[in-house]
Structure I
Amino acid sequence: MSALLPVEQALAQVLASARPVRDVVELPLLDAPGHVLAQDVVSTIDVPGDDNSAMDGYALRASEAGQALPVSQRIPAGAVGSVLTPGTAARIFTGAPVPPGADAVVMQENCTERDGVVSVGGPVCVGQNVRPRGQDITGGATVLEKGRILRPQDVGLLASIGRGTVSVYRPLRVAVLSTGDELVEPGSGELRSGQLYNSNRYTLASLLRSINLEFIDGGIVADDADITARALRDAASDADCVITSGGVSVGDEDHVKNQVERLGQLDLWKLAIKPGKPLAFGRIGDTPFIGLPGNPTSVFVTFCLIARPFLLKMQGVTEPEPPRLQARANFTVDKPGGRQDYMRVTLVNANQGLEATKFSNQSSGVLSSVSHSNAFAVIPPGATVSEGDFVEVILLDSLAR
């Protein structure tokens with residue numbers, strides 16, 4: 001496991017080992033956004049359930065549009081009209097069912113009504129301003145497939161077919177351990193020389209909650225082999241996955257890697273990725289383990305690109321990887337690197353489409369490079385970039401929504 005593993009190969013290996021959660025819970029619709037659908041949803045009704053009016057106006061027979069038509073009835077939304085008498089029109093409002101006998105609706109702006117008689121200006125086509133029954137959804141159709149992260153619009157769609165609850169997978173429980181004697185919790189006082197505030201805990205907790213997973217705080221783990229082993233064992237007994245930050249490199253005080261190998265197995269270590277080379281993946285007993293680097297930007301990058309897709313697949317998501325776009329580079333890369341580089345960039349809309357501008361400092365310790373960027377520009381190993389070249393980009397909002 002000493003050779004650097006290409007990112008695509010590592011991700012394929014990690015995803016292949018993901019065992020999706022099987023537990024299913026039934027939730028009220030208002031609690032469903034962000035959860036993963038556990039069953040296909042099939043509609044039992046047509047939406048809309050009637051031919052209805054798309055406008056406020058007058059329902060009539062298109063063939064009679066050239067005549068002056070007495071208004072024989074008034075149909076507000078929520079009411080049902082009677083059969084339209086030939087040679088008449090019905091005053092109708094948006095969403096109301098079109099009465100039997102009518103085959104068109106003319107918007108009120110194109111009509112003139114005087115003394116209960118309406119005249120229509122211009123030609124009228126059959127079906128004009130009529131939403132046909134089942135235009136949106138037909139009974140028996142699958143409206144949403146399992147493995148989908150429910151978005152607000154999905155919840156609205158479920159409501160439109162009368163669903164009050166929905167079956168979703170139980171959210172994964174993910175334990176996060178921060179390793180290092182130098183770490184101090186924010187808000188606990190001023191730092192002494194050599195200390196750092198534990199930003200990784202807050203980054204990871206926020207990333208996990210952004211995909212609706214349950215965050216279990218394993219706290220700060222001291223740089224001690226026995227303490228590390230005990231913390232890993234305890235976390236694995238209570239979680240669906242254990243994530244650590246720091247402690248997976250080769251220093252004398254990096255105990256996580258060795259203890260994971262002792263308690264379980266390590267399947268991969270060291271990726272050809274920049275930032276974030278020392279990433280470990282394996283198991284503690286039967287519990288999946290992901291060891292992230294300690295540098296703050298490396299934590300963000302490796303979580304988003306490796307841990308997040310793995311966790312989403314465990315959660316039952318069928319498409320766990322983020323979409324990718326193309327943008328023109330407003331920067332150069334003159335020296336090809338040996339690792340796949342995920343540069344922090346800002347995308348803007350320019351005359352020729354999306355344009356990517358590189359953040360000034362790409363160090364793995366500069367967390368502001370992530371906070372003040374909105375995308376990764378993916379630079380493959382061995383590649384150079386000239387200004388104006390197209391590069392592949394990943395929106396950060398698609399990774400930390």
Structure II
Amino acid sequence: MPETCHDASAGGQGFVVHLRQALNHLYDSDILIRSPLCEALGITGSYDRAIKLQRLLEEAVTALKPGPAEPPRSHGWRIYHLLTYRYLQRFSQKEVADQLGVSLSQLAREQRRALSVLASYLWEEYHVARQQVQSAAENPSTGSDEPVGSVDDTAWLALSAPGDAPDLAQTLTEVGRLVGSLSASHRVNLKVDAGEHLPRPAINHVALRQILLSVLNSAILFGTGGRVRVSAVAANGEVVIHIKTSRPDATGGSLPSDIEASLAMAQQMVRVSGGQLFTEVDNSTLMTRVVLPVVQSVLVLVVEDSADSIRLLERFLSHTRYRLLAASSLEQVVDQAERVGAQVVLLDIMMPLIDGWTVLHALRSHPATARLPVVICSILPLEELALSLGADAFLHKPVSQAALLATLDRVVPLP
């Protein structure tokens with residue numbers, strides 16, 4: 001693993017500065033799309049540059065994960081955990097310092113070193129040219145002539161983890177605010193009824209925002225001088241988003257090419273995500289329906305004696321399809337799992353009041369829980385033993401959010 005950036009010149013230092021800024025705004029599309037890293041790393045396209053950069057940086061951090069042979073307390077693991085906690089999981093500096101057992105001042109030093117290692121990896125992996133970085137810093141690119149909308153640009157949506165389930169009402173409200181200035185400039189009366197208690201759709205949160213932005217952009221352009229009404233309802237395992245556009249004039253039943261292109265892109269993203277998009281147009285009305293499957297809530301029973309660990313798991317599973325319930329009695333886990341209808345168990349094996357192996361044996365021996373997925377979480381390197389005793393998966397502590405969601409998605413797949 002590279003330890004320092006090849007180039008300590010202005011170009012190399014500038015690259016680290018841009019890298020830090022992008023990581024600090026990893027989930028802010030408005031910042032990422034203007035990042036000089038897009039040009040430096042060869043990311044082209046217009047509408048999806050932010051998504052590409054976000055995924056590239058996430059994959060780069062994951063690529064630094066040491067192999068299983070490396071000792072858990074090695075420098076490589078420390079760098080990987082620091083980058084994961086701070087930037088991918090959005091921990092505060094104090095939370096990261098607590099996780100790593102260091103002071104804030106020491107964390108700052110280790111953070112600079114970790115960024116340097118990550119920059120070196122990107123520098124080598126993507127053959128970043130010094131001139132390219134300096135040019136990007138002076139004149140950030142805002143787009144390119146590369147055509148968008150190819151299958152490759154949206155294929156990643158089908159691979160998105162179902163654990164990432166967006167809040168539909170919140171997303172509708174946010175997107176409505178984003179297009180507020182556009183609707184005002186076109187004299188469109190826009191009203192978004194976000195509704196209450198809507199189920200979470202089984203779609204990547206970035207894809208949902210882009211779909212809604214494309215559809216609302218089309219609706220506003222079509223409805224100049226008129227009104228747009230947005231609402232959502234849930235029925236039969238699906239959620240349906242209705243966008244009705246009415247305009248005062250009637251100028252024919254066909255859509256302008258730019259509106260057709262925007263709706264076609266939205267339709268492609270919806271289809272790849274497992275949903276459907278329908279449009280109907282007449283002289284003065286455009287009706288659009290976005291139909292998406294919903295994610296059913298999965299109850300996760302956690303058997304863990306550490307309150308801090310339980311709070312961390314709750315944070316990891318918030319805003320996902322998973323709902324966490326801590327076992328109220330370690331001695332009666334089997335009864336509680338059956339009573340509450342748990343669909344998966346997260347089980348620690350090192351607890352002062354009860355042996356986790358005993359709990360696993362009890363779960364596997366009882367008819368009601370014999371087939372219940374059990375994921376062992378432990379700092380001990382006993383994966384092979386756990387699997388041989390009936391566990392479905394094993395997670396090494398400290399557990400990352402990405403690893404937790406990936407494991408739960410594997411043992412409790414979507415229907």
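Every read-out reported here was derived from the displayed coordinates using simple, explicitly stated rules and does not represent laboratory data. Owing to the predicted nature of the structure, the values given are computational and were not obtained by experimental measurement. Cβ atoms are built from the backbone, for glycine too; each structure is taken alone.
Quick check on the output: -0.28 is log10 I(q)/I(0) by the Debye sum over Cα atoms at q = 0.09 Å⁻¹, for residues 268-387 alone, derived from one of I, II. Which one produced it?
I
Assuming 16 is relative contact order in percent (Cα under 8 Å, 6 or more apart) as calculated from a single structure, say which of I, II it is.
I
Consider the structures I, II: one of them gives 17.1 for mean count of other Cβ atoms within 10 Å over residues 68-75 as calculated from the coordinates. Say which.
Only one of I, II returns 17.1 for mean count of other Cβ atoms within 10 Å over residues 68-75, namely I.
When volume of the Cα convex hull per residue in Å³, for residues 60-275 alone is calculated for each of the structures I, II, which structure yields the highest value?
I
P(r) over Cα pairs in 20 Å bins from 0, in percent computed as 23, 38, 23, 14, 2: which structure among I, II?
I
Assuming 2.4 is distance in nm of label points 7 Å out along Cα→Cβ at positions 244 and 308 as calculated from a single structure, say which of I, II it is.
Structure I accounts for this read-out.
Quick check: -13500 is what I get for helix-only ellipticity at 222 nm (-39500 (n - 2.57) for each DSSP H run of 4 or more, over all residues; to 500), calculated from one of I, II. Which structure matches?
The value was obtained from structure II.
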